[in-house]
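Nothing in this text is a laboratory measurement; each read-out follows from the coordinates by a stated rule. Only a predicted model underlies this, so the values are computations on that prediction, with no experimental measurement involved. Cβ atoms are built from the backbone, for glycine too; each structure is taken alone.
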Structure 1
Amino acid sequence: MHAYTLLAPAKINLLLEILGDRTDGFHELVMVLQSVDLADLVELRPLGGERIQIHCDHPEVPTHESNLAFKAARLMQQKFPGRGGVSATIHKQIPVGAGLAGGSTNAAAVLVGLDLMWNLGLTQGELQGLGAALGSDVPFCISGGTALALGRGEVLSPLLDLDQLYVVLAKYRSLAISTSWAYQTYRQQFGHTYPQTPTALEQSRRQGPSVPMVAAINHRDLTQIGSLLYNDLERVVLPQHPQVQKLRDQFLQFEAKGALMSGSGSTVFGLTETRSQAETLAEQMRSVFPDPDLDLWVTKLISSGIQVA
């Protein structure tokens, strides 16, 4: 069997709307997800027996059963027994605890890589079905690009590609925000506003901010897209972490086309039309926030998910 090296891109949320509760304990969501050209590298090699080994060059990433990449390998072994073990080495570029789906995209890379290594011939839909059992962002990370995501994030509809646009990502290295904390806190504070019937839920979906956002994407109207960026989780995260709000507000003062916290945070992004605008924006942000704990990345929106490197 061959070894494979895969690129595993990060994702940002152009939109995250919380509609209400689901019977499975998750939230019913409407999201617009977007891949960016900031990617981890995942190297897969066959091992004898049924061993699974995870290696990572980032000290905060676990290398045991709690790692989503480990869970992805174990799931593939259970679904397709007798194929052998695997060693996965993760070279991290995506920051940890950042709302950029770093763990999910690593798991997606393991699913795609083992499909190739074991010559299974699975379709993208079949891989996404496996990914949905691991985490809500994993199916999107497999396909990537620009997509409308419903359910808990696993029901995907591709949208017009927005590649060639650029973003500046900003994250304090020492600040990681728990996704479960963000959603639980949102439920505690705003659960009384959730629709109580399927009809009311559907009405909320049809009247929500995703409708004009999808239209703006279909017209590639960057000004509209920037003005329609939306994330319900900002309502609980920003009051708790004012330094995240300051980053978002400063992006807008420097005339980014739009700015938003991605996912549950703590990454904030500013949207621009060209690389030169993004580089200028990053320099401006660094001049205002010289803190060495703040990391900035200039990166591009891309139309692909997991790719063989």
Structure 2
Amino acid sequence: MLLANLDMDVLRTLAVAMDLGGFGKAADRLGRSQSAVSLQMRKLEERIGRPLFRRQGRSLALTDAGDVVLGYARRILELNDQAVAVARGISVEGSVRFGVPQDFGDTWLPGVLARFTRTHPSVLIEARVDRTHKLVDRIAHGGLDLALLWGSPPPLPNAITVRRLPMAWIGQKGNSYAQGEKIPLALFEPPCVFRQPGIEALEKAKRPWRLAFTSPSLSGLWAAAAAGLGITVRTALGVPAQLAVLGRSNGLPKLPHIELSLYAAEGNPSQAVVRLRDILLDELPGVTAGRR
């Protein structure tokens, strides 16, 4: 039996069509006519020797054989894209100094750094996990090329807002506070972009509160919340499994939103900085970007 070579371009069209939900949308995305996309799919069926699509109402769905081909297509495309990225990345050298808030240090950051290192093995990364005001201070002294920052730090050139997230009360699962009960808070020492909005929300709702715990580190706040010493204010990103997002049903007032910004140093950035910036933006799905 002669083995058939599958066309990478056709496999990518298949994956795009399934991701977008139709040949017409895939044609728009790929800059082709719908008839050209349909012809590619017919040729793919001929190469496989089995029907890959079936009618489902007014739309097309995959047959069992189509599901198998799509799964392998995604794996083939991923390997292809990795090979291209690594081959291109080998020629990129230099270093990148990158800062990120503590919320991202344990969950999101390792995957980003692993992806960048795989594709750019010759680039030296210096990553700093710290509080926003310390990252801003480091930027002011020229110590960072890229940084993710919470809130609205002093105006920084080349900073874009990449996400706008609701602040959240974080505490033990099932924590609830009756009207008139003093709410224990576990907060960063000032300055902190989450501290004052939380206090102001309580005071606006006429809810009494007390400062039960302070810490210079996020791990300290998580530990205090897990021990039941108090609740803290962050976002839902990176919340430990033993803690939960609390809200009005727990007797707590609504909190405002907070911006997450990506800062890039002024001047002509190196290829290494540009590549890491692109990966950072790619790893933050569903962003609402806009200039500051």
From the coordinates of one of 1, 2, FRET efficiency 1/(1 + (r/R0)^6) of positions 58 and 170 (r between Cβ atoms, R0 = 41 Å, to 0.05) came out at 0.35; that one is structure 2
The highest value of percent of Cα pairs over 25 Å apart among the shown structures 1, 2 is in 2
If relative contact order in percent (Cα under 8 Å, 6 or more apart) is calculated for 1, 2, the one returning 20 is structure 2
If semi-axes √(5λ) of the Cα gyration tensor in Å, for residues 130-185 alone is calculated for 1, 2, the one returning 34, 13, 10 is structure 2
Distance in nm of label points 7 Å out along Cα→Cβ at positions 18 and 202, calculated, reads 5.1; among 1, 2 the input was structure 2
The highest value of FRET efficiency 1/(1 + (r/R0)^6) of positions 82 and 226 (r between Cβ atoms, R0 = 35 Å, to 0.05) among the shown structures 1, 2 is in 2
When 1, 2 are compared on distance in nm of label points 7 Å out along Cα→Cβ at positions 138 and 178, the highest value belongs to 2
The value 4.2 for distance in nm of label points 7 Å out along Cα→Cβ at positions 122 and 250, derived from one of 1, 2, belongs to structure 1
When 1, 2 are compared on Kirkwood radius over Cα pairs in Å, for residues 98-161 alone, the highest value belongs to 2
